[in-house]
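Structures incoming, each one as structure tokens.
Bear in mind these aren't lab numbers, they're just calculated from the coordinates by the rules spelled out. Because the structure is a prediction, the values reported are computed rather than measured. Cβ atoms are built from the backbone, for glycine too; each structure is taken alone.
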Structure 1
Amino acid sequence: MALRKRSYMMINKNLNSVVAEEYDNIRANIEFSSFENNCRSIMITSSNYEEGKSITTANLAISLAHSSKKVLIIDANIRNPSIHQIFKIKNTVGLTNLLIGQKTLEETLNQT
């Protein structure tokens, strides 16, 4: 099965773009709405394939990181993960290895 070439709009390439500003607005709205209950987790999902979940996750994570937040992305798409492609990292160990006890959390983390 050949991987399709995907086009991503990554906000870290131009932090002053209109798209980056919109992700900053989303981040600010999430922070504001979760202030009272100290939300520490966000899940981005949809019912259909290729609706932009991964790129939204990546760009929101970049926006959070640029505002000095610590961010951990968990790509739970076991059959078709794509976060590793977006951040250009190897996909050799991950969530499955952690869940079956083959690797520790520290062994599955990738820093970008």
Structure 2
Amino acid sequence: MALTRAFRETLGQELRNDRAFRVACLDEAIGFLHAGDLAAGKALLRDFINGTLGFGNLGKAVHTSPKSLMRMLSADGNPQAERLFAILCHLQKQENVEVRVQPIARKAAPRRALKAR
């Protein structure tokens, strides 16, 4: 029986070969971070970095050691905003995309009538 490739290997190959997929993954990672799901955002960023430029090249670009970047984006890591934004900025430049956050007005929740005491 033939063995299948590991998920990370398949993901890495897809990231290297398909720009639209890379952009969608980066967008999804940033979306998770913006929504407050730091664990999912960091995990997707780790996979994105491993499948594209690698931590060594990223470390050189953002002037941070690769091991520090790996720890920062690990499950227990707690990245500082300055370093996280440096990573995101470099990844956006690498992919030649600009991610923006656009405010959208929500529908106002109906107000409850106050009961007289």
Between structures 1, 2, where is mean count of other Cβ atoms within 10 Å over residues 59-66 highest?
1
Highest-scoring label, criterion being mean projected area of the Cα convex hull in nm², for residues 19-74 alone, among 1, 2
1
For structures 1, 2, which has the highest computed value of distance in nm of label points 7 Å out along Cα→Cβ at positions 11 and 27?
2
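For which of 1, 2 does P(r) over Cα pairs in 5 Å bins from 0, in percent, calculated from the coordinates, equal 2, 10, 19, 21, 17, 9, 5, 5, 4, 3, 3, 2, 1, 0, 0, 0?
The read-out comes from structure 2.
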Given that Rg/Rh (Cα atoms, Kirkwood Rh), for residues 43-82 alone, derived from a single structure, equals 1.00, which label among 1, 2 identifies that structure?
1
Out of 1, 2, choose the structure whose coordinates give helix-only ellipticity at 222 nm (-39500 (n - 2.57) for each DSSP H run of 4 or more, over all residues; to 500) equal to -19000 when calculated.
2
